[in-house]
Structure I
Amino acid sequence: MEQDNTLSHLLEVEAAAAALVKDAQEEADKRIRENEEKSRIAYEDRCKKEIHTQESLQIKHKEEINKQYKDTLDEYCLEISKIPVNNDKFAALLNEYLENQ
């Protein structure tokens, strides 16, 4: 009889241990899922911030290039406008070209 009680007790202890292991595994799985979710959200936030930073830098760089282009074009137009126009010489050259055609 004592052996039956001991065996029953051991089976009860084993069942309790199995339940504890199951509960511990469920808790561990829950914590892993929560940490994965937190990590995913943190990663997405960092990515969004980096994308925003890179887009801002790209826009700033494009604006700088556009300003350099405009300044260069304005400088070129100013230099061109300083060159004197000799309409008589151009007309004579054009007439000579057309006569030879």
Structure II
Amino acid sequence: MQEAQQMFSISGFGTLGMGLVIILVLLLIGLREKENILRKVRFYRAAGILLGLLVIVTGFAWFSYLAATVTTPLTIEDVIILTSVSSGGGLISGISCFYEFSQ
């Protein structure tokens, strides 16, 4: 039988950090945009959607790390926390999709 070995892994903290850098870049580009308001709003919305997705992914990454390292079972409080974090991230994404940004 053949064995499969993992050649590399992806850092969760690095991925989340890179997402935050992308959010900051989108916000800075949106702040610097002066002429085209529609383009400015698109940058703000993209940053908000990405922020909401990062909140959701961070919650799941944290709980998956805990599930892999801690031997205690997942309790109802953990499920409530995970659900609230995911709902918060979805709320951030949803509000940024439909919010009318002003000048």
Structure III
Amino acid sequence: MDFLNSFLPIVIYVLLIILIILLIIIVIKAMKTLKKVDAIVDNVDQKVKTFDGLFTMIELTTSRIQIINDTIINKVSKAINKLFNKKSKKKKLEKEGDEDE
């Protein structure tokens, strides 16, 4: 029993020292990996910034096309409304003319 009381704490301390060393190694490797990931993210960020002008140009072009489409659709819808309004006015006039007779 006396042997276990003196031997077990030594084994536990040795295992804790090994565990701490392993954790330090893992943290160091994780830090190296994070540096590499940070470099890759910076590289991708620089490449995306080069396309920023292109995206702005595409956005302006699509907004202009949308404005043109809206004006064309408004004109066509007004023309169709005028056409149907003329037909309905003719029908109203014909009904009024029939009622007067």
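Remarks
- Volume of the Cα convex hull per residue in Å³ derived as 164 - corresponding label from I, II, III: III
- Test item: distance in nm of label points 7 Å out along Cα→Cβ at positions 15 and 79 calculated as 2.5, pick one of I, II, III: II
Here, each number is a calculation from the coordinates, and none is a lab measurement. Here the structure is a predicted model, which means the values were calculated and not measured. Cβ atoms are built from the backbone, for glycine too; each structure is taken alone.
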